Structure 1
Amino acid sequence: MDNLENKFKTRLMAGDDMLGLWFGMANNIAAEICAQSGFDWLMIDAEHSPLSDKDVLSCLQAIAPYNICPIVRPVSGDKNTLKRLCDVGVQTFLVPMIDDAKAAMAVVSAVRYPAAKGERGGTRGLGTSMARAARWNMTPDYLTRANEQMCVVLQIETKAGLKNLKKIAAVDGVDAIFIGPSDLGAALGYPGQSSHPEVVKAVSQAIRDVRACGKPAGVLAVTSELVETYKAAGASFVGVGSDCGVLAKGVQRLYESFVSGADAKGDY
């Protein structure tokens, strides 16, 4: 088994359609429950949840035995934040709030080691003896292969990001672009209305623009209609819900089934 291969990146570059789930509970058992669900990828969200670096590590360890690809969204593209997450084993990042090509280049550089002469590298610091990613220096070819296995997905969710979308997508080392409908919708004047026709129109066009640049596009879509709309526009990896949403709605449905007198049928 090749423990360095980034399976998400392999599938992304192959053009596979992949469905994913957002994960925000700071709990490794919840992560493991989600990991056996059948989804292609699990997005561990350290931006809008209380997940610490240690929580991210714990979740990565919990889901490692399962056939699901982890993606981590850090709180920002800060190079020190990215360095620590790289060392615990994160290979695929979804970095939020990218507004221009300069920010995109900084992220690409932060997750890559300085390369051998003549090759493209970055500024990631070496600490492999303490890094789970390198199996604590027990993976002999780690330094020669780590860069190629990193996957940088940048999230576009502001007017500035939308304006600079093509320049961002063109940055060498940016593997894919993810469109964030919620924040983008708010930036366009429709807060809390990610399904508004004008937001859907803008997101769909952004996806088409990303695909025209030759890069894969991803998006979050919470209804089957939106999933089909965005897939038709060219999105190849789509998030269709969150662990918190599934729990909140499931608990509510269970309660209501008993209050209304309907038979819960042991579904929960």
Structure 2
Amino acid sequence: MAHCVVPEADNILDREFPVLDKGFVRLVDYLGGDARIVQAARVSCGAGTKTLREDAALIDYLLRNEHTSPFEQVVLTFHVKLPIFVARQWIRHRTARVNEISGRYSVMKDEYYIPAPEDVAAQSSDNKQGRASEAMDPVEADGIIGRIAAGQKAAHAVYLDLIDSGVARELARIGLPLSLYTEWYWQIDLHNLFHFLTLRMDAHAQLEIRAYANAIFGIARAVAPAACASFERHSLNAVRFSSDEFGALQNLLRGEHPGLEGKDLERFEEKLANGRQR
């Protein structure tokens, strides 16, 4: 296979894309692009002479039918600066390779995430792990932000005082808040990146990690635009139904009651609403 060069990806190498108040994502390196996916898929019969349109159609077929291995041929390496609480969610995706800055070796910078006032909200009444969609009153939000910032400042002052007193860095750091920024190099293949994006660009994901997922998807578009366009059609903006839900959909088309009750009906109606929005 010939080496794949993607000019659009080369143009954004090492460019920082800001995320949140102090974070960023940048593409450090990439291996392959749309052409690599096509080459890998056609390895058994030779590349032949194909047009860009035919290549895009092949990529669309592969993704639609879940032929995943050709997408694993494309690899992206990111440098990410992110709050620790975002990193703890992110690291649950175990199909990537990660190298993170160490607080045992380095003195951590006084850099903490401060949410914007419009992102401060109460606990959701119907989602045990998320915030309400409505922001708090601006005055109340400013007070909460002030309390968060004061706690961060006090914790970092103790941290520096412990270090100055000769306490080991690995111990001094244990009182630092989860809002502290960390950095890592994160390398992942395109197939598993799409899985990450499906979950982390979803409206149910936490706002802060969604911001990083959106930035990464924008970068991935430059590396493999045809694959990303197919991913949008068949995964990101698609709605999947279970067999029971498909039966309910058929009932609706016949003008009948969907035949679902309780939580099953709620989930079905939510999927229909999401489909209309898309």
ask   = Can you tell which of 1, 2 yields 13.2, 42 when Rg and Dmax of the Cα atoms in Å, for residues 138-177 alone is derived from it?
value = 2
task = Supply the structure label, taken from 1, 2, corresponding to FRET efficiency 1/(1 + (r/R0)^6) of positions 42 and 130 (r between Cβ atoms, R0 = 25 Å, to 0.05) with the calculated value 0.45.
result = 1
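Looking at percent of Cα pairs over 26 Å apart, for residues 114-249 alone, point out which structure of 1, 2 has the largest value.
Details: 1: 39; 2: 50.
Answer by largest value of percent of Cα pairs over 26 Å apart, for residues 114-249 alone: 2.
For structures 1, 2, which has the highest computed value of distance in nm of label points 7 Å out along Cα→Cβ at positions 26 and 258? Don't jump to the answer; show the numbers that get you there.
Numbers: 1: 3.0; 2: 4.7.
Once distance in nm of label points 7 Å out along Cα→Cβ at positions 26 and 258 is tallied for 1, 2, the winner is 2.
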request  = Name the one structure among 1, 2 that P(r) over Cα pairs in 10 Å bins from 0, in percent of 6, 22, 26, 23, 15, 6, 1, 0 was derived from.
outcome  = 2
message = For mean count of other Cβ atoms within 10 Å over residues 66-73, which structure out of 1, 2 has the highest calculated value?
response = 1
remark   = The value 2.2 for distance in nm of label points 7 Å out along Cα→Cβ at positions 154 and 186, derived from one of 1, 2, belongs to structure 1
ask   = For relative contact order in percent (Cα under 8 Å, 6 or more apart), which of the structures 1, 2 scores highest?
value = 2
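Values in this text are rule-based calculations from the coordinates and carry no lab data. In this text the structure is predicted, and so the values were computed from the model without any measurement. Cβ atoms are built from the backbone, for glycine too; each structure is taken alone.
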